[in-house]
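Every read-out reported here was derived from the displayed coordinates using simple, explicitly stated rules and does not represent laboratory data. Keep in mind that this is a model prediction, so the values were computed, not measured. Cβ atoms are built from the backbone, for glycine too; each structure is taken alone.
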Structure 1
Amino acid sequence: MKKKVIIFPGTLQSVKNYGDFAGVEIWMGEGWDGQIPEADVYIGHSLGASFALANCRKDAKLILFNPLVKKRSFFDNLWRWLRFTFFEGLPIKKVISVRFWFYTFRKMLNLLQVSVLDELKKIPRENIFIIRGTQDYFFCDIETVEIIRKNNFNLIEVEAGHADWNESVAKIVADIVDKK
């Protein structure tokens, strides 16, 4: 039986950046009725992980790629985002249209309020898979890894940056999706 998978993209990104997965364009503010589709597996990337945790069923399998586990101030997140943009960046071809940026900014502010760690604690550990890019020095950093490990969550590390959904990440996600 093929599992139904829904992805929630990272900030300023579109579902099309994640291969063949179906998903919800949470950053565009149009073409979505606000209903979360039923799925066997939900995948969230960065703030898309916060969205998934705040809105999805707690009994489904949940894969989080570079989630923002540590609660930080708006200014700390802004500083990290500026550093990320300068040092890692996001290829312009992956970025959503500028016309959606105001909507995205408002949604970002709301999602930064989600306590990722508290939401994770509401989900059975066997349903949670956290993937961390080892070159994510900005959001899912070493301090975040310590929090994840201290709370005994399943952590898989892969060579990738914060926004770098690459073949290694896609392979790990496919393996997790295919597990019973």
Structure 2
Amino acid sequence: MFKLDIKNLNLKNLNLDKNVVLIVMIGLALLIEVAILTSEIYATFGVNKKIAKLRQELTQIERDWPNRDGFSKQKQGLKQEISEMSTKFVLPQGESALYSFLSSESKNFDVQLKVLKPAPLQAYLTTKLGKFQYLPIIISANGSYHGLANFLDYIQNSKYFFDVTEMRIASGMPYHSIDMVICGLVKEK
């Protein structure tokens, strides 16, 4: 067997050419340098990806920043609108208050109600807020054209939700007549 004695190893006896040793050392240095450069290149690509992502996020923030107050105001407005809309429902025991409201408000617009009659409840829809039904109300009234129009506009923008499903206006002297069916929204318990 071949046994290598390191203590007695003499490099002069190996007969290595100085040029070969130099080339081997340069080759090793180049390999080490290539390994270092490769790792640096991968690190640079990783940093560039992070920079690109941060630039994109910064651009989005710069674009959205001026609108942040508008978004906040819009959110507040929507919350207020939802709150207002949720109070426009008629509760099951509040139907008489609805009829009283229509009767008293018609007088403010010089509209004389001839008929104010409820029709049977109709199924409407079920949501997260509860189950709702349409309450059709048949109305016949007399009044001036402007009085009738203002009354109709007022009740559609009033504290109750109303949907006009049918309407017929007949002209006459001195008053016009209107026959309509409006539907309130009744929320079940």
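Suppose Cα extents along the principal axes in Å works out to 39, 38, 29; of 1, 2, which structure was it derived from? Going through each structure in turn, the value belongs to 1.
Ranked by relative contact order in percent (Cα under 8 Å, 6 or more apart), structures 1, 2 are led by 1, which has the greatest value. With P(r) over Cα pairs in 10 Å bins from 0, in percent, for residues 63-150 alone derived from the coordinates and found to be 14, 45, 33, 8, 0, which of 1, 2 does the value describe? Of the options listed, only 1 reproduces it.
Using mean count of other Cβ atoms within 10 Å over residues 55-62 as the calculated read-out, with 9.9 as its value, let me know the right label among 1, 2.
Details: 1: 17.0; 2: 9.9.
Only one of 1, 2 returns 9.9 for mean count of other Cβ atoms within 10 Å over residues 55-62, namely 2.
Of the structures labelled 1, 2, one was used to calculate helix-only ellipticity at 222 nm (-39500 (n - 2.57) for each DSSP H run of 4 or more, over all residues; to 500), giving -17000. Name it. The read-out comes from structure 2.
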